[in-house]
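Multiple structures follow.
Bear in mind these aren't lab numbers, they're just calculated from the coordinates by the rules spelled out. Quick caveat, the model's predicted, so the values are computed rather than measured. Cβ atoms are built from the backbone, for glycine too; each structure is taken alone.
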Structure I
Amino acid sequence: MKRHRILSSIAAAALFAALPQPALSSGGDGFSANRFASEYQVAPGVLAQFAGGNLGVLPGTYWRVYHYLAYQAAKGRALTPQQLAALELDRWHVGKTSGWDYSYEAEKNGSGAWLKERAVYAKQWGLADVKLDVMGDVEHASYVNCHEDAFKQAALTMKARAQLGAGGKADQWHKAWLQGQDAVFANCEEPPYQYGSPQPKRVVQLPSAVPANAPDWLKADQAYQTAAAHFYARNFDLARKQFLAVAQDAKSPWRTLGSYLAARSLIRSATLEQGGKAPDRAAKLALARKELDALAPSYAPAKQMISLVDARLDPVARIAVLARRLEQEPFSAETPRLLSDYLVLLDQQPRSAMIAAQEPLTAWIGSMQAEAPLDVFESANSKEVQQARAQALQDLRARWLKQKDDGALWLAPLLTLAHAGELTEAEKKAAAAVPARHPLYLTLQYNLARLAIAEKQAAQADKDIDRLMASHGKAMSVATTNRYLALKLFSAGTLDDFLKAAPRKPDPVEAGEAIDAAPAEGETDEDFGRSVYRYFPTAELRALLAHPRLPKQWRKPLEETMLARALIFNDEATALALLDKVAQGRKTTEHLYARYRKAASGAERQLAGALILVNTPELNPSVIDAQGLSRNWGCRSGGMEESQAMPQQPPRHLGPEQLADAGKEQQVLLKLPLRTEFIAPALLAWAKLKPNDDEAPKALHFLVASTRMECPYGTDKEEKDQLRAQYSKEAFNLLKKNYPNSKWAQQTKYFF
């Protein structure tokens, strides 16, 4: 099976096919967006407000098209709904021909309409149905080989040729034309080949030669069709030679197209053929540009193709031209194409080049994204990212000092990138002075509050957040509201205010939704759980569990976590208080909770707790480390890479004593061994006494089973340093020796 990567701009596919896969700052698959505040895009339902200047909080991780919209709004050039519609945005794509659907859906790439028109005449001439695939492939990089305009032109020509006469020879010539066109489009599809194997040489499908007595129009059409067939089959030298012959035929209706496609043959040869020398490719592009330049005054497609050739010849210069045009020229019918090309070219530029660009638009976007990972494998803490951040901070300060009239524009990325203690008082004062009507106001205020919390000024930040949400809350998007609530979670001065900030409404990035719709009942983001499980000591967890504002769906997992921790800490009072709640609905194990209650304090209760844990693997202490990652029972976290987790500030309402108590508990929890290693010593010591207890063989069976199934993402210890294999074998042998006839021994076939 073939595997493909699709280039970001179909309009530029033939030009950019040989480039590396684009970085994802302009957009791409693979990222998992936050459900409550997307890091990458604006929800469709509020996109018109965003483009119109209601930017809310602008993160540096947004795909570049949204930074373009924000920049224009900040410069006083907010887009109207009509202008936004003209961009035809689809996530990071600009234009309707930007995505996979154009590449593979016949109704969107023009092939479907062509086949529908063709069917009318094919049935009349007794021709079989055909199938079309528009995609070519070079070294597993896909490009659109046959474009929509080719299918439209073929349909128009087919109808026009049908009007040249009916019956007899005229029908014969029209049938011959259609068969020739079928041969042309048969070359659109890449012949199948096995991924990893050498790509076979293309075999061109050519129109049949027409007889000498054929009409002149068919001879001219066939010459053009033959050249096109070679073009789609990647025989570019021969295609160019034949297109030039067509261009020199004074009687051919294809003279202009012949000249244009002769130049395009050079372009495709330079960009798609593998192994050519760079100077030769540049020479072909330069010649193509010269030929296109001669055509451009009278042929619009040639003018558009010149911009793509310029991008290939000197992408940095072309980026500069596009940035100036996008910033300085009024919005026009050309803007979507210019923007699409600009974004594609930016994806090939390093961060440092964008940040240092002379053109403000490019420098601003590059600076906003200086700390944003370019792909799912990059860490924000990597050396490259932090070097880019340092460069951006330096350049932004220089631009801000030089352009005080445009200060808010450059302060926005400066504050977005700043860490605690990095802003000067002058910079903070200037950001605070930006008027509320400015599109970047909420972004600046958000970052001022974020930095204040990090700099131990959370009380003032809390007042500012309350003021901003009171004055701007009704106009905020869901994502912006949630971003401010995320700050409020740490700035809140009381447990009650902390819980008020916890519920979040999902960010409707998949479908538009009214921004004032009722929030979903009690949903919370990951920051709530990370805060609770890392910074709340047992006493505060009890207060949280008793609070009426605790979201309903959090009650059960919090009870289970608290019981697991109580059993680990030998906190009998907390465990006894939770037993009945956790036992509810657990019919097969409820007797174990009763056993714990009846057990004598001390060793007997510890054994009863171990029996609960071995029979209830879902009981989890929910440990959160300093990076915000779960490290439960010595197991690695699943679903989040270390680079994606963010260390957090403790909630302000927790005092020094509470945080100290939480810290002591965390030290114990973070040092926990694997779950089976924690419970095995007590269970094995008890089982060696061969108690006449039905729970003994059952516990040994579950202990062995647990050693095979725990930690799907691995552990922090090397296998040789783990005891679970030893415990598994010991439990297996005890089970077989002491309880050989039990059903649990019969069900236990292997040990770890």
Structure II
Amino acid sequence: MTASQNSHRLDFNTPALQRKRRLRAFKDRLTRWYVSIGGLAVLGTITLIFFYLAHVVLPIFQGAELKARAPMQPAWLASEEQPLLLAIEEQNQVAMRLDRLGHLQFFATKDGTALQRLQLPIPEGASIVSVAEDQPGSHRALVGLSDGTALAFQVSYKVTYPDNHKTITPELAYPLGETPVQLDPRGRPLEHVALSLDGSSLFVGGATGSELHALSLEKQSNLLTGEGTLEQTRLELPQIAEPIHALLVDPRQQWLYVINGSATADVFDLRRKRLNGRYSLLDGDARVTAASPLLGGISLMIGDSTGGIRQWFMVRDKHGKSVLTPIRDFRLGDAPITQILPEERRKGFLALDEKGALGIFHSTAHRTLLTQPVLDGAGIGALSPRANRLLLERDGQLLPLVIRNPHPEISWSALWGKVWYESYDEPRYIWQSTSANGDFEPKLSLSPLTFGTLKAAFYAMLMATPLAIAAAIYTAYFMAPRMRRKVKPVIELMEALPTVILGFFAGLFLAPYVEGHLPGIFSLLLLMPVGILLAAYLWSRLPESVRLRVPDGWEAALLIPAILLVGAFALSMSGHLENAFFGGDMRIWLHDHGVPFDQRNALVVGLAMGFAVIPNIFSIAEDAVFSVPRSLTFGSLALGATPWQTLTRVVLLTASPGIFSALMIGMGRAVGETMIVLMATGNTPIMDINIFEGLRTLAANVAVEMPESEVGSSHYRVLFLAALVLLSFTFVMNTLAELIRTRLRKKYASL
């Protein structure tokens, strides 16, 4: 080789080229690390979100905890009579003890120090035979005396701050006055009593042996003097033949439950003053040993001699008659139940048995949170209003216990199964988290929310899938390139429309319009495919000279007037169809035929959310079809296949992984949609596939109720559980979609 040729040889190892290669290698490494770190960060973020949700949710499934403090044996307790009643005030600082002589001893719960001693105005020579409390949280009680009279009293606690020191002072009030009311005209001891105050109406009941006594007292106020008087009315109730074990009356003073030790209950209708029915409470040879109402007075908890506890409440049967019905069973042990302590703010209760075992339960959740021995035998207990303190007394000794039980109302059965709620005629799936009533029974079933989520996604996909997939196939395979460049960006631009605008439009315009044009809407859904096929058939019948004037791939533009004509025709016929087939009003016709109709329903959601999902499915599916190599298409056509055969047997099979991914992404968008379902469904958490009824989704429920939920409450954590369910559902769906997509890609990769 000559020197001149060597001088013109390119030198690839110059310093400039070396620097360029090093810079390019650095950029490659930087990009690789950037992409890797970014991907791992996304995965890590999703994992952290999952664990954070799980961290917030897990406490609701934990049981109760019980911690015993040092027993107390104050000196004043040694000289007292046996207790009939114990109670604790709101702040857990002062407790009250009532004995048979009517002494009310108030003492400090911390160390048992005596604070104040009050005396009930009991007549000389009389003593307390029985005592009954009004509904949980009322702090009212009625004592039955040995002379056949009864005295009602109410304890309240006044909080003052003399010298910046908090002082709690007990105060007594007498709803019936300080003079006892004569219940038994013959002056016999009242073995059992019952009390219920409802506004200005007061019911007082008592029992002597098997004989019932009942008074209805109405408080009357003088408008001029302001003085109040009590008008007494003695209720004549049918007598029973067996000795009475307990009396209970509901807070509305409609039902009087008379329970005897042989495990039967006579239920009296106080408004009609007649016997409603006699019911057997227990099975076998078991006896009733304890009875108490739950918060609200609707449910009765009956404890028996075998250690079981059964919940009962009145239910209307198929004939409309109220019947006392067994709902749930709980078990503490094998010893007789001696006392049932209902909570004052929840549908939970505690139970004590003869062996000194304690059980903590919740009725709605059907949950046993704790069973633990706390005493050496039977004792008497008091539960604080906040259900976080328990005070027990046995053999002159006081035992304070601290209870931690923050989320008793949550269980898997309450979240996902049918629950028999109070005042309902059968078990149901219900979501109703709040109420203005203090004795409300929370209904936290996630089943109707999950069902509503799937229902909304189903109807949205039912509308969006055929339209989006068909449009994607036609646009990518048949449409002229110039027309495709205009159509595809317009459809993708639909995705930029805020969903809150779509929800606003659907709720305020589309829902009323659909309600007023139901026959037209369904005619439109049925006639539109027929009209398109008919237009295509007529086009194929035209002379070839006419059809050749339209450039290849632009035929779809001719469908626009056909679609507009079919739509106008279907909607214009709505009124005529309604008059001809539905008596002038399709909504009333549906109602008369047992099909409920709500203005904001699943049909409206399907139309609005389907419109929102179409761009996602269309864009991905269109790219998948368009990306099929042209060599496959030309090869199929060259072998004699028609364009339709090529589409169905080559193109769609090759593009199937992408089309499937488009459907899964659209499904995920529909499942997670919030604003459209929030504004266009009525937010009714019901489980009904009916397209004319509303729904509530998990996402919409979280958006609505999270701002008003108390941080750390059961409601708050269940909302996080709803978010966790939604995230898990999306994760599972996407994982399955990726697995199926991978298998489809491998299967058709050889095409």
Structure III
Amino acid sequence: MTAWNADNEASVSDSGSVTVLEGSSFCISSGSGDIPSDGGTNGAFFQDTRIISGWMLRINGAVREPLTAQRPQPFKATFVGRATWPGGRFDSPLVVRHVRHIGPGMQDDITLENYAAEPVDCDIELLVEADQADLFDVKGSRATGGDDTTRTVTDGKLVIEAVRHGQQRGTAIGARGAEVTLEGLRFRVTVPARGKWATSIIVVPLVNGVAPEQPFREGQLPHHREGVRRHLDWEEGVPRIHVEDASLQDLLNRSQSDLGALRIFDPHHPDRAAVAAGAPWFMALFGRDSLLTSYMSLMVNPNLALGTLQTLAGIQGKKVDNDSEEEPGRIPHEVRLGVTAGLSLGGTAYYGTADATPLFVAVLGELSRWGLSKDVIQPLLSHADRALEWIEKYGDRDGDGFVEYRRPNDHGLVNQGWKDSWDGINFADGTIAEPPIALCEVQAYVYSAYLGRSLLAHWGGDSELEHHWAAKAAAFKEEFNKKFWLPDKGYFAVALDKDKRPVDALTSNIGHCLFSGIVDRDKAQSVMEHLMSPQMFTGWGIRTLASDMGAYNPVSYHNGSVWPHDTAMVATGLMRYGFVDEAKRVALGVFEAAEHFDNRLPELFCGFDRGEFPGPVPYPTACSPQAWAAAAPVQLARILLRFDPVFTRGVVHLAPILPDTVGAFRAENVLLDSSRVTITANGTSGSIDGLPPGLKLLARPRPPLAYPPGSPEAASEHAGLNQPGT
């Protein structure tokens, strides 16, 4: 998930840093709660601007001795430390409780407790820096250090401001009872014996001198804020999961919480939630990431996919613009809230991605199978048709029927599939493929888009349109299997390059082809065997690139690492084609890997074999929580349940194949249409209580390839992305 220019959870990284976030606001600090002003990536961020770059609390001239950092709720973190007793008394009885809330600014509630039998005089000093640096300048170590900022004391607050990209960005810091200076805040207090002293430090971001609509305020409890209420409502609405395997239950619950944390809201449509890509650096709407995440999260809440589709539809391309790579009908790659992108979700967008547009249509088709009403799907059909027009007019750049990409400028992404690092697409010998590039998984998504539109036509009663798109899908599948198949190797090329040469590296991308169903059945066995080979399957997950390829590097971003979402998609494809044992092995590998990450899967981890180290090796800059990774366990649980609603046919499939290690599984409060159902499973038996009227339970998996392409049955059975196999 490379960003252009090359709602709420807290986490502690392996390095001891703590991240809290709400929507697109977040704060990265040390384990004590302090924010070192060392030019690193720490800080508090609002609308992609660092509003706090240094935050050092000193008590009696010394920093705290950190004791613990805890995350009792997703929108706050609690730090506990010990303060120095005046004169250096051993085993100090001064305890600091520091509760941080993040949102439209920041609120730090500081409590100093004195467990001694005598009162104590304390000098409390908070030193503050706010460089107003842009998010990606910080991430890329290009922040200036704040030398151009101005500092004033205004209305009893420290105000630090700077001009960034033509906007006056600023931070106002204040607290009741504080002595405010140009360096920060100071308190001189006496803490009574066996007593305590407390204050609340409020940080308010300013844009052209104006504060957010709902800033933190003295005396107002943070949990009354809209962002907190939204998260609590999310927690009430997601499934209540009970699994005999306690680690898996913890993993699934954490995934659901993280998905709620990663929601962002369109300020023009505050009832509409889309999912951001990941914290801390990708708290933005990403077309591909947000669509695949919301698809894999359907069992948690299908309305997340709906909100993502609605939000993306609102910024679908309208014109040709080589700078942003906007084209009519194209779904954007990334939309940001920072100073370079305006102040709304509808601000400047970058469109350089080949796969978000077909995925838009495919996910919309999937939603019709989940029982969403025509009232919400119908308005999106015109956007789906515009996306299909983009595929044929702009996506297929040379008229060969396949979708290719090549950036029209010198600053956009070189690679525009999910492996979007500069070296992500290469031949078996390691040579970099040259654009225009037609990726195999992009063609798989196009196939899903054609079938998805066929399903939507079936759902709308338009049999002529249904057969048109089903026939187009069948012809496209036939051509793909001719042009991308490598008979001498037994797997599909990852891409076709500028000369239409097959790019012959063995990659996980071919698993996405199984995922979509574009693979001919007579080729599926060989594809499975390559994906499950020691060169690809590490025991923890599927490598992005086989270990015997020329560009393989287990600690690279896309050339040998393991991405949980990618592995989940491969496992879904394996299950679709009936490779049940292999799909179960992969799913269990991911679940076991998660235990080494405190049951929160990171964006990616290194691609070493399972036998080389006691656990999976972390990738140094992986996002966590991250949307794809959070959704992966949900998708894997779903394929093990073989749970598949097909409202377009009035049935729901449930044919569990849960491994013995999982034990009994129960999910209450699962949303189907407007009903809340309970799914119960153990081994190979399962049941659903509370099904909506007219929906029949079938205790068998959905047949993946049972009907001839072009038939009405094929459209209603096959359309969409997830097709659990027999």
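Tabulated values for the structure
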{"quantity": "Entry that produces 62, 37, 22 once semi-axes √(5λ) of the Cα gyration tensor in Å is calculated, selected from I, II, III", "calculated": "I"}
{"quantity": "At a computed 19.4, 57 (Rg and Dmax of the Cα atoms in Å, for residues 312-647 alone), which of I, II, III", "calculated": "III"}
{"quantity": "Origin of the derived value -8500 (helix-only ellipticity at 222 nm (-39500 (n - 2.57) for each DSSP H run of 4 or more, over all residues; to 500); candidates I, II, III)", "calculated": "III"}
{"quantity": "With distance in nm of label points 7 Å out along Cα→Cβ at positions 144 and 688 derived as 5.8, matching label from I, II, III", "calculated": "III"}
{"quantity": "Test item: distance in nm of label points 7 Å out along Cα→Cβ at positions 48 and 216 calculated as 5.6, pick one of I, II, III", "calculated": "I"}
